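Each in structure tokens, the structures are laid out below.
Please treat every number below as a calculation from the coordinates, not as lab data. Predicted model, so just to flag it, every value in this text is computed and none were measured. Cβ atoms are built from the backbone, for glycine too; each structure is taken alone.
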Structure P
Amino acid sequence: MLSASQAAHARREFFMMSPEEKVEHFERRAQNHKDHQEFDACIQDLVRCVALTRLVYEDGHLKLAQTHVRLAKAYFQFKGWGLQAQEHLAMAREQLLFCSSISSCTGEKLEVLLCLLSAHLTQGGTSLLTDNLEEAECSFLEAEQVLGELHQLEGINQEEKIQTELEICNGLTRVYKRQSRSEEALSQCERSLQLLRDCGKPEKMCSIYRDMAAIEQDSGHLDQAIEHLTKAHAIAVSQSPEGLQGAHTSHSLALILSAAEPHHNDSAERYFEESLSAYKNSAGSLDPAFLAVQDDYCRFLLFSDQQERCFEIQKASLSSKRSTFGDLSAEVADTFQLIGSVEMTKGRMKQAHRNMTKCLEIQSLLYGPQHKKTKATQKAVDMLARAPEVAERHQRQGRRKTKPRMFSVVPSSGDDGNSMSDSYTASSFS
């Protein structure tokens with residue numbers, strides 16, 4: 001914290017700076033904020049850089065393009081603001097068109113190409129964010145072309161080149177996956193795997209194998225998906241046996257095995273238990289991820305005719321879910337519903353009706369009576385209410401509520417009968 005005199009001196013120094021020096025000042029400060037993950041402050045300083053740069057430099061100057069691209073990248077990476085980023089990218093492109101036509105020396109050309117590369121990569125990411133997949137593909141392919149030119153001019157080192165290629169591959173994988181172009185998406189994943197092998201970073205292959213598994217699963221190729229996930233799991237467990245990445249891949253494997261042929265059930269159960277153990281050790285039993293895996297495990301137990309075990313786990317999880325999500329939460333409502341469903345299949349209609357009613361009360365508050373979930377639960381509650389033991393219990397409760405009460409005045413001990421006691425004994429008609 002600066003003293004008053006130090007702050008006054010800093011202000012005087014700032015006012016004495018030339019506009020060019022002020023641009024450099026805010027650029028350094030923005031970088032410092034970024035290094036300390038102070039993203040809002042970083043963006044504010046980049047906005048100042050853009051305003052000052054427009055005052056200092058003429059249209060068509062490379063500095064203008066660079067400041068617009070930096071601000072666009074910050075909007076995209078730190079805030080996820082695709083439209084704001086695209087506005088600044090459009091301004092940067094206008095400046096870069098002019099810069100490209102006048103750059104003569106190799107140094108200038110390299111700076112223009114580096115700025116273009118950053119612009120194309122950011123444009124690809126923002127286009128994915130705004131679901132403009134054609135624009136995203138075009139931007140990533142243009143980035144690939146610019147990267148090739150930079151490599152030829154030796155304007156980028158090998159490590160930066162590989163990192164940029166991986167970013168392009170990842171972007172194109174996401175584009176092709178969302179366009180259901182599975183073969184092209186898998187081809188980009190294979191390219192990423194080779195790049196990671198080339199640079200000696202096999203530990204980073206885990207996420208690529210997970211992407212490949214998701215693509216194969218979406219295409220209905222479960223055996224290939226299982227194969228890719230098994231490789232991802234092996235990498236994750238070798239890095240950290242009880243880590244979150246291993247927990248995540250175990251969960252994914254359990255889900256896909258449980259969706260495959262019944263002969264995979266033993267393996268699915270083993271991976272569910274492995275995932276739960278890893279999440280519990282890494283994040284704790286109150287963590288939402290642990291509770292989500294536990295719910296998936298219970299659905300698996302239901303489908304594999306292990307209803308009682310599912311019932312026990314769900315009943316025990318109620319206090320954890322109330323603590324984590326709150327009493328009036330979708331997670332608690334779903335738990336009551338699952339417990340009620342198991343009780344219904346076991347013929348325990350009174351208990352099923354009680355838990356389904358609790359689920360209905362929460363869903364009515366969360367979604368309203370006309371929501372499809374509330375309506376479905378209401379239908380189940382109405383059906384259960386017609387069961388003989390439930391209807392009989394309601395009748396008994398109704399009689400208890402409507403029975404008249406007779407109060408007799410009992411004289412206090414030693415009372416002569418001329419005064420009434422303050423004590424009353426109530427007896428109900430049977």
Structure Q
Amino acid sequence: MNIIDKIKTRLGPLGDHAHYAHGYYAYPRLEGQISNNMFFNRKKKLVWSLNNYLGLANHPEVREADNEGVRLYGLAYPMGARMMTGNTTLHEEFEEKIADYVQKEDAFLLNYGYQGMVSLIDCLVDRRDVIIYDAESHACIIDGIRLHLGKRFVFKHNDIKDCEKQLERAKEIIKETKGAILVITEGVFGMRGDQGKLKEIVALKGKFNFSLLVDDAHGIGCLGKSGAGTGEEQNVQDGIDFYFGTFAKAFAGIGAFIASTKEAILFLKYNMRSQIFAKSLPMPMVFGALKRLELMRTKPEIREKLWVIANNLQSGLKDAGFDIGTTNSPVTPVYLDGSIDEAAALVSDLRENHAIFCSLVMYPVVPKGIIMLRLIPTAIHTLEDVKRTLLVFNKIRSNLSMGYYRKEVITI
């Protein structure tokens with residue numbers, strides 16, 4: 001059997017549903033300008049599925065900056081990796097400004113978030129070191145850890161006692177290997193919406209000697225007094241040794257950055273393989289990222305609007321008796337009991353009969369028998385959007401409890 005023959009018979013736990021899911025539940029096509037209202041299957045929908053937290057994707061100043069970046073530089077410049085021919089004064093300007101924003105000495109601009117995290121972990125540790133990580137870490141963290149040739153231990157999600165237990169194990173191992181310990185967690189977990197227990201983990205530094213890497217993809221721009229993220233929100237930014245942020249969420253773009261000490265950033269610049277051997281982030285994205293950062297710093301009312309929408313949505317759902325878990329971020333999961341067939345029918349009802357588009361999350365991301373609808377409030381949603389959504393969610397819950405979605409009445 002060759003590789004082509006093998007993959008014909010093994011699509012994986014998600015791919016097994018591709019025969020009916022593709023193009024609708026998976027790989028749906030949202031069209032039109034990025035907004036709270038977009039088109040799906042040529043019909044307008046109220047969209048709660050985009051991580052455009054601050055509404056910057058189509059902010060007029062951002063669009064102007066993006067267009068100006070393309071006009072001035074085109075899409076190709078700079079050509080080459082940063083170390084060779086891909087460095088510019090604008091790349092360095094952004095690094096200086098983002099480091100100041102997240103209260104670190106220095107920063108390194110990365111061409112992609114997922115690839116950047118994988119390469120970062122690979123760069124920081126060797127076979128003598130031990131990695132300890134949260135069980136619900138994002139896939140990019142898991143893939144980075146898979147490259148690690150040394151020991152790795154997982155702790156139960158946000159369970160500080162278990163984290164300490166794994167640190168005790170790691171402490172004994174590095175006595176023999178003469179290595180170091182890297183703890184990895186997230187600022188905000190993108191599915192549950194709960195913040196990582198950064199304050200409690202940082203407190204463990206008094207007992208254990210370790211470095212802390214935090215992926216704050218969903219926190220940067222949204223949390224903290226200035227929007228500098230979850231570390232600022234929990235008043236422990238100085239206890240985070242490696243602060244990682246992506247542009248794919250609040251920045252509404254492509255790319256990422258890692259912020260740390262000057263010595264650590266210099267090390268990464270000369271050892272991080274995804275940056276040494278891959279093309280630099282194109283200039284229009286850097287040019288646009290500077291404008292996005294400027295708006296984050298100078299227009300706190302955008303972040304305040306996000307929280308007005310998030311708080312109204314979440315309080316409305318809780319008051320109506322919905323289970324939204326332990327979220328303390330804009331990410332808003334809604335948990336319902338039901339089978340995968342009921343989930344498919346429910347989502348179809350939402351989209352076709354109520355013109356609401358939100359993401360469906362099923363097993364293996366959540367346990368079997370659980371339906372999770374994930375809503376992402378943004379600064380461009382309105383209180384009328386919230387009111388309409390609460391009315392519809394009450395209706396679909398009633399339909400679910402009456403067995404409506406077990407009947408073959410919903411068609412795609």
Structure R
Amino acid sequence: MKNILVAQSGGPTSAINATVAGIVEMAKISGNINKIYGAKNGIQGVIEESFIELNEILKDTSDVDLLYKTPAAALGSCRLKLNDIDKCENQYEQIIKVLRKYSIAYFIYIGGNDSMDTVEKLSRYCRVKNIDDINIIGAPKTIDNDLVETDHCPGFGSAAKYIATTFSELERDCSVYNTQSVTIVEVMGRNAGWLTASSALSRLNGGIGPNLIYLCENDFDINKFTNDVKEKLKDNNSVIVAISEGIKNSNGQYISDEVQSGVKDVFGHNYIAGAGRVLEEIVRNEIGCKVRSIELNLMQRCAGHIGSKTDLDESKALGMKEFQCANEGNSGVMVGIKRISSNPYKIEFVTTDIKNVANLEKKVPLSWINSNGNDVKKEMIDYLKPLIQGEVSINYKNGIPEYMNLY
């Protein structure tokens with residue numbers, strides 16, 4: 001009998017626990033797994049031997065189902081970057097030592113770009129050292145939807161549904177007054193504008209949605225932005241603008257740099273937020289109408305109460321496929337989603353070498369952005385619409401959602 005280890009990393013989502021639920025469910029019915037371990041706080045928990053036994057906590061199908069519906073990272077997360085193999089081999093020796101100590105044959109790491117970097121480094125170390133008793137698999141997760149080799153990422157659909165709903169409700173709120181106003185909504189997205197683009201889905205039921213949409217794939221021109229807003233105000237008392245937090249000018253400088261310190265995280269990424277506040281001041285000074293900026297921030301990541309059933313079902317099925325992939329002897333791969341058709345919506349799961357994924361980004365095709373750079377085209381809507389379909393039946397207790405705690 002073999003043991004399996006699951007860990008989560010990076011930003012939490014509404015669907016990342018559904019992947020764990022799928023792994024646990026498949027491992028239990030496989031008949032060849034003894035213990036299902038979960039590492040607290042990602043690869044950091046592996047190094048520190050901070051494990052919990054998931055098969056002791058998730059005893060029956062009702063427990064697994066509750067985990068499936070629970071948002072955020074129930075196992076905890078981390079931002080630990082593994083050192084280069086040639087600079088710190090001891091770190092990798094420690095990880096392998098821990099995995100063997102607990103007789104772990106399969107290690108599945110769920111996360112985004114930086115997590116796939118961890119999978120690539122660790123699987124490469126195993127290959128170089130001829131370690132063949134441990135299979136290491138990457139499972140995609142990110143609301144940014146910027147992983148390559150997968151049509152979309154688990155977690156993105158639910159975040160997109162939240163964004164679309166929020167903009168639909170904002171439009172109702174902002175349109176009740178007859179005085180001119182501008183509302184600037186800053187949406188997550190460092191270098192890829194997928195989530196900001198999903199604001200356009202708020203138009204599906206006849207709403208106006210955002211009047212202007214600016215993604216980080218295009219250079220952002222402040223003067224053009226100001227003129228765009230002025231033009232929209234000629235025909236609308238209320239103008240709603242969706243912007244990616246990572247919008248940059250033609251020199252590659254983040255618009256938010258005017259209110260940020262330039263501090264970077266352990267993976268070398270700038271801390272970015274505040275572009276909305278910069279543009280709020282510009283509108284206030286240049287146009288003079290009522291203006292407010294809204295930074296959705298963390299709320300868009302883990303809104304489990306409005307999750308996409310398509311997203312959660314795919315995430316769970318992907319977890320089951322991840323286990324199957326590891327159980328069949330695969331290592332150093334990621335399981336992705338291949339879209340067969342959009343209408344009717346059909347997908348299949350595919351595997352790809354992790355080296356084709358790590359440290360690469362999938363951005364919005366420029367051909368899906370309008371010629372003025374301030375909205376998205378029908379191709380984007382056709383891509384997004386299937387991902388937000390269906391609602392999850394949430395367990396309520398004392399009037400609020402009931403969620404699973406693993407530790």
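Some observations on this one:
- With distance in nm of label points 7 Å out along Cα→Cβ at positions 20 and 204 derived as 3.8, matching label from P, Q, R: P
- helix-only ellipticity at 222 nm (-39500 (n - 2.57) for each DSSP H run of 4 or more, over all residues; to 500) from the coordinates reads -10500; which among P, Q, R: R
- Which of P, Q, R yields 38.5 [mean projected area of the Cα convex hull in nm², calculated]: P
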